[in-house]
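**Q** Below are structures written as structure tokens.
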Structure 1
Amino acid sequence: MGYFTKPDGSLLTSEIAPLSNERIQACLDSHDWHYRIDYDGDIGGWWDGHWFYFFVRGAEREILFVQGRWDRGLGSAQLEDLIHQVNTWNADHLWPKLAAIDRDDNAIVLASFGVNYAHGLTDAQLDEHLRGAIATSIEAFNWLDTFYPAEAAAARDDD
């Protein structure tokens, strides 16, 4: 089997095309996934209770950047511990990269997954990127949930 053949031996026929919001939407639509477009034209939606955005960035709109936000925020007093957990994840995983930040006196976590597609990409690559970004981000968020169970987070918020 050649490098560019399917397991059944037929040649891959997907064409490489520039990245665009329209292609992201078409990919999401192909899965019947629900999303919305905000006032800036950015695409976002909920997966397993976590908010995700799908950005096209770069000087030539060549970078696909997916960012998810963990479904909970902790009190800012938890930020140092949360940074430790995030660094542990980042040391052991290529993606997504996690960042713990203080936003409005809440410690939140963002998962980021970006790839430069300056030479374009196929629909299959775009689909794999989106599915991979969502799945690995949810994996990271579930991992964080083991350290910060929802019940414990709610109790800390009540203090």
Structure 2
Amino acid sequence: MLAAGLAAFATGFPVALGVRCLLDPLRRKRRAPELFVRIANLSALPADGAPRRFPVLSERVNVWTKTRGVPVGAVFLRRLGEASVEAFNVVCPHAGCVVQVAAEGGGYLCPCHNSAFGLDGRIADPGSPSPRGLDALATELRHGEEVWVKFQNFRTGVRDQIPI
């Protein structure tokens, strides 16, 4: 009986770890937190309200490893006052291309299909193929200086802002 017990333990432990590895994506999907990510300091944003692009670096975790500083996207940040910041995802809601700041600085432009957006993220040209304006993201100012953004990606090509 002792040999049977030791054999069960010796095989059960690796089997349990294997099952945990297989089920890890489901476990992570179920407990997906909505976390804010630190993007920049308020001093990095110009006071005149001009938008700046910043990478979003986050932590990736799988069963065995934790990797910090992994690029997961990018955002445009724009200072609206002394203590207010606006954030937009850089992905165009039309087809998923990366939006750029317009050459004149008066808004944003998608180079793929010429979707034009104002500084407030709304569609600037009624002829734009984009079904909605740029995807706004929630922001927080912490410690009076740190800009934190609730980074999310959204489904493209649809009128509603559906998180993915």
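Taken together, the values in this text are just the output of simple stated rules run on the coordinates, not laboratory data. Note that the structure is predicted; figures quoted are calculated from it, not measured. Cβ atoms are built from the backbone, for glycine too; each structure is taken alone.
**Q** When helix-only ellipticity at 222 nm (-39500 (n - 2.57) for each DSSP H run of 4 or more, over all residues; to 500) is calculated, the result is -12000; to which of the structures 1, 2 does this value belong?
**A** Working: 1: -12000; 2: -6500.
Matching structure: 1.
**Q** When you work out percent of Cα pairs over 25 Å apart for each of the structures 1, 2, which one comes out largest?
**A** Values: 1: 40; 2: 46.
Going through 1, 2 one by one, percent of Cα pairs over 25 Å apart is largest in 2.
**Q** Given 19 as the derived value for relative contact order in percent (Cα under 8 Å, 6 or more apart), which of the supplied structures 1, 2 does it correspond to? Walk me through the intermediate numbers first.
**A** Working: 1: 23; 2: 19.
This figure was derived from 2.
**Q** Something else now. Comparing distance in nm of label points 7 Å out along Cα→Cβ at positions 35 and 59 across 1, 2, which structure shows the greatest value? All intermediate terms of the calculation are to be shown ahead of the outcome.
**A** Numbers: 1: 2.7; 2: 0.5.
Ranking 1, 2 on distance in nm of label points 7 Å out along Cα→Cβ at positions 35 and 59, first place is 1.
**Q** Who wins on distance in nm of label points 7 Å out along Cα→Cβ at positions 51 and 147 among 1, 2, i.e. which is largest? Intermediate values should be presented prior to the final figure.
**A** Values: 1: 2.3; 2: 1.2.
Answer by largest value of distance in nm of label points 7 Å out along Cα→Cβ at positions 51 and 147: 1.
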